[in-house]
Structure I
């Protein structure tokens, strides 16, 4: 249930409604917008009369939400959410007018490699440096990342180039360590329904990038976001990274339609990952252009100084000149859909 307070409702009136809802057995999540305060009431109680809340002073509207995700629903925050990443003074806003570019190699291989990558993507207008320090690989014999050493390299390279850091967290036990290096904590497709990890992320004061699972529906993606939000962390960026279909030509099928669907169902910003979505270097740019045209709030792109020698996912990584060309194309597309790109 969502309770929309009247414009100008006093704090005592808001608190009286909260007290009443708590007394009915609900957990309350408060969202304060420019004009209205919205209260999200979450719980298993279903035998109540909305009129009991509608008659309280200061209440403008009471809405039952039929969707299983309450806090991630557009009704909870109709104006949309802007996720702020990074420390004060260096914040990047995801979900605003600017299309935010996050780029870098699939994995951190060495200090020199990640520093060269940072210089390349920063010069083209990227705002976040991506790179995996812990890599969940299908084969146990593949390169698994450098661990904390890779995180130190990533942080050092990003700071040198004025970038923020996004990297994947695989285990709730690694959160304390990751928080020292990473500005945006990524949950990979394999961990979208790792509920212990999601609960842990709900307790941290750090934004989360939540990727859609390879066989997950949009509703399941939003329910995973709900797990994090139920813990108190509302700073979530969703990511469409391709789903598994019967088509075998590309690594996955990038579901461009998920972008406008999520925009309608949820207030959370959504970005696209055309690198994992296609698995083919020559298909990344066309799908990146399509994602921006469809309304994506940002892109996650794999860029490597020398893709042919990459230790992981070289086939889907752009070379520096390809990333430069893509950014020029996106700067023409973004204004056509009311967005900007630095």
Structure II
């Protein structure tokens, strides 16, 4: 009885908060596995060990697991602050940008500058933005359009930092425990950031039409796309679940060896790459709806081959980009001279058996 009640409550929470997920756990797991397949054999050996690979793949679902404490029916409501800060990292509604007088090319790579741009536009042009229903905005995110490219770029920089710390410890006298902990930090960031790169290839995470085609008095729905709220869940994993799952080994054959991302050393290079990746996914929103409308995303025998190829291609794109991002972070991680000096000072103090100078 308890489990039934808990399950029912979870469904209610999902409906009330309109949680946006991309790919079920199996899909995100596959993206991280595909990215691992892109890594060269001379990548840091600890990352290529079976236990580390399993850890990275498991962490693909971490960002969705952060939502398991949310309960909008509880008194007081629980977990909404975590949803507020992490939920928008999963998407970017590109169609909204024009209402803010922004384009993909004019976006600031600084998350809070972008948030301020949104707030200023809402103050200056309130007529452009429909009133927000407080009952549907318990986590206070409806004022936002998503931070997906920022999440990718920020995690890339976290991974660079992790590799920098690890290199300093390995070359300037870090203890075995410190090195082991630094390695675990690298694995964690690699795994978690994979979730957001995976989100970025799911077209419904790049659009306001994320849970069925949005209709209004001006645009309507002339092409007769589905308006079903359940469409998102079908793309995330329902289709795969009903048609035999995801064959990662088969998809791995399409993965190329990881390469350094062009312009990655530019100040905004990875951010621009992430924005463009979301823009490319947005171009596939209508083709995805057309596949559904024309029955090519059906689980009926003989009808889903084209839809499967489309969705598999998106998983491969994320896996390839993620592998390239990991490789680029490793190749471009800056030297942590501050930590190196601190380690050298510690080693010198230990050698002379005197306290380190302050």
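Match the computed value 0.50 of FRET efficiency 1/(1 + (r/R0)^6) of positions 114 and 162 (r between Cβ atoms, R0 = 25 Å, to 0.05) to one of the structures I, II, and report its label.
II
Figure out for me which of the structures I, II the number 5.8 belongs to, where distance in nm of label points 7 Å out along Cα→Cβ at positions 178 and 290 was derived from the coordinates.
Source structure: II.
Using the calculated result 16 for relative contact order in percent (Cα under 8 Å, 6 or more apart), pick out the matching structure from I, II.
On the way: I: 16; II: 27.
Comparing all candidates, it corresponds to I.
Identify the structure, out of I, II, from whose coordinates mean count of other Cβ atoms within 10 Å over residues 194-201 was calculated to give 18.8.
Corresponding structure: I.
Looking at structures I, II, which one was FRET efficiency 1/(1 + (r/R0)^6) of positions 218 and 274 (r between Cβ atoms, R0 = 25 Å, to 0.05) calculated from, given that it came out as 0.20? Show your work: numbers first, answer last.
Working: I: 0.90; II: 0.20.
This value belongs to structure II.
Here Cα Rg over 2.2 N^0.38 Å, for residues 202-257 alone was calculated and came to 1.52; which of the structures I, II was it taken from?
II
Looking at structures I, II, which one was FRET efficiency 1/(1 + (r/R0)^6) of positions 98 and 146 (r between Cβ atoms, R0 = 25 Å, to 0.05) calculated from, given that it came out as 0.20?
The value was obtained from structure I.
Out of I, II, which one gives -9000 for helix-only ellipticity at 222 nm (-39500 (n - 2.57) for each DSSP H run of 4 or more, over all residues; to 500) as computed from the coordinates?
I
If Kirkwood radius over Cα pairs in Å, for residues 74-169 alone is computed to be 15.3, which of I, II is the source? Spell out each step's value before the answer.
Values: I: 14.4; II: 15.3.
Structure of origin is II.
Every number here is computed from the coordinates shown, using simple stated rules; none is lab data. Bear in mind that the values here come from a model prediction, so they are computed numbers and not experimental data. Cβ atoms are built from the backbone, for glycine too; each structure is taken alone.
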